[in-house]
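K.L.:
Presented below are the structures under discussion, each in the form of C-alpha cells.
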Structure P
C-alpha cells in the first residue's frame, strides 16, 4: 500500500469515526471541567492535561513540514495559522485557566493525543506532500474567505475564554452565568468560535483533510455545547430563556 492510498483511506475512515463520536457524545459527556466525575481511572491536573493533549497537534504538523519542507510560501502561511491556535491552546491557555489544579482523567488527554496526531498527520501531509498551492492561492477567494473566518473564529474563542476567566474572583471556585458578547445569545461562544475557525481552515485549504477537521470539530463541540447548555439550565433558575446552546437564535 502506498502512502497516498493509506492517506486517502484514513481520510474516509476519519469521517466515519467523527459520526460515531457525534452520536456518542450526546449521550456521554466527556468527564472533565464542570462535567468531571469519578470512575474514569487515574487523573492528572487539568493544566497538565491540556498541555499533553494539545501540544501533539502543534508538533505533528511541524514534523511533517520538517520532513518535507514545501517550496511554496502558501503552506507555510497556513502552518502559521495552525500553530498560532495550537501554541495558544497548549502553552498559553493552560496557564491562564482558573482551576488548573482540578483533576482530569488521563483517559481524556490520551484520546486527544491520538486524535491530534492523526489530524496533524492528515493536514500536515496534505500541505506538504499531496496538496499543491502556488502563490496565486493568496488571492483566491477561498483563501481570503477562509482566512477571514479563521480570524473571526479565533477572536470569538479568545474573547469567550477571557469572559469565563473573569467570572471568578481570587479564591472563588464556583460557577456563574457568563454575560456579555455572544454569551447574550448562546451558552458556548468559545465552541461556536472554534467551529467557525476550523471551518475557515477547511475553506482556505480547500481539502478533504481540512474538511475532516471541520467535521470533527463540530462533532466534538456541538454535543459539548448542548451538555453545557442543559447544565446551566439545571444549575441556575434565572438562566436566560432566550439563550441557545451553540448557534445564535437557532439552537
Structure Q
C-alpha cells in the first residue's frame, strides 16, 4: 500500500448519531480495492495530533449496518497511515447495571453476523488471524480515564454480541444472549475489529448504551427497544461523545 500524502495517527469510526467530529476537518478522496468507503475520511488535527474521521453509516445514516463496506473503510484508514482506531458504537444492554447513557469499554465480542465480507484474505493467500483479544486494553484505559474525569459512568469491560440487523432481536434471541453471559448487543463491531487487526491497527470499542434491548429478566413490563428510543439517546449524547474523543485523542499513546 502506497502511503497517502495526507497522514493521520488516530482514526475514528463514527457510529449512529455521530456523523461529524470537528468543524475544521477536510475530506480526502481515497480509492480502495474494495470500492468506496462510507464517506471520504475527514482529516485534520486535534491539539496537533493528526486524526481521520469516517462515519461508518454515512453522513446521513443512509447505510445500514449489514451494507457498510467495512473493508473499504478500514483500508482507507490504513492508507492514511492511521495506527489506531477508536470506534464508538451504539448498543443495547443485556444487564441492568449497564444503563442507557453509560459507556462500556468492551474487551470481547461474539460475532453472530452473516454474509459480510470479513477478511482481506480471500485467497490465494490464507491468513488465520490470532483474535483472542479483539480490543486494545491500553487505549481503553486511557479513554475510560477521560470519560470518568468528564463525569461519565464508565464500565471497564464487557462482551458485545454482534448481530446482522437491521432488525432488533427477538425476545428468544435476546434471552439466549443473556443466558450466555454476554453484556451488550450491537450491529457493527464485526467484522470491523477483525479487519483492523488484519490491517495491523490497534482497535478500541467504546459502547454507548442506548436501551435495554427487549427488556430485562424479571421486568416483563419494560417495552422493547424502538429506533426512536435509540436515536433520542444518541442525540442526547452526541456532544458528550465528541467531547470525550476530543479530550482523549491527543493523549492516546500509540
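Bear in mind that the values in this text are calculations on the coordinates, not laboratory data. What you see is a predicted model; the values in this text were computed from it and never measured. Cβ atoms are built from the backbone, for glycine too; each structure is taken alone.
K.L.:
If Rg/Rh (Cα atoms, Kirkwood Rh), for residues 186-241 alone is computed to be 1.10, which of P, Q is the source?
P.N.:
Working: P: 1.15; Q: 1.10.
Going through each structure in turn, the value belongs to Q.
K.L.:
If FRET efficiency 1/(1 + (r/R0)^6) of positions 154 and 194 (r between Cβ atoms, R0 = 25 Å, to 0.05) comes out at 1.00 when worked out from the coordinates, which of P, Q was used? Display every interim value, and only then the final one.
P.N.:
On the way: P: 1.00; Q: 0.50.
Answer for the origin of the read-out: P.
K.L.:
Taking 2.6 as the value of distance in nm of label points 7 Å out along Cα→Cβ at positions 58 and 138 derived from one of the structures shown (P, Q), identify that structure.
P.N.:
It must be structure P, since only it matches.
K.L.:
The value 0.97 for Rg/Rh (Cα atoms, Kirkwood Rh) was derived from one model only; which of P, Q is it? Walk me through the numbers before you get to the answer.
P.N.:
Numbers: P: 0.97; Q: 0.95.
Going through each structure in turn, the value belongs to P.
K.L.:
Identify the structure, out of P, Q, from whose coordinates mean count of other Cβ atoms within 10 Å over residues 114-121 was calculated to give 18.1. Mind dumping the intermediate values first?
P.N.:
Details: P: 18.1; Q: 13.5.
Answer for the origin of the read-out: P.
K.L.:
For the read-out helix-only ellipticity at 222 nm (-39500 (n - 2.57) for each DSSP H run of 4 or more, over all residues; to 500), a value of -21000 was computed from one structure; give its label from P, Q. Write down the numbers at each step before the final one.
P.N.:
Values: P: -21000; Q: -8000.
Here the read-out was taken from P.
K.L.:
So distance in nm of label points 7 Å out along Cα→Cβ at positions 42 and 74, computed for just one structure, reads 2.4; which one of P, Q is that? Could the numbers behind the result be given before it?
P.N.:
Working: P: 4.6; Q: 2.4.
Among P, Q, the structure yielding 2.4 for distance in nm of label points 7 Å out along Cα→Cβ at positions 42 and 74 is Q.
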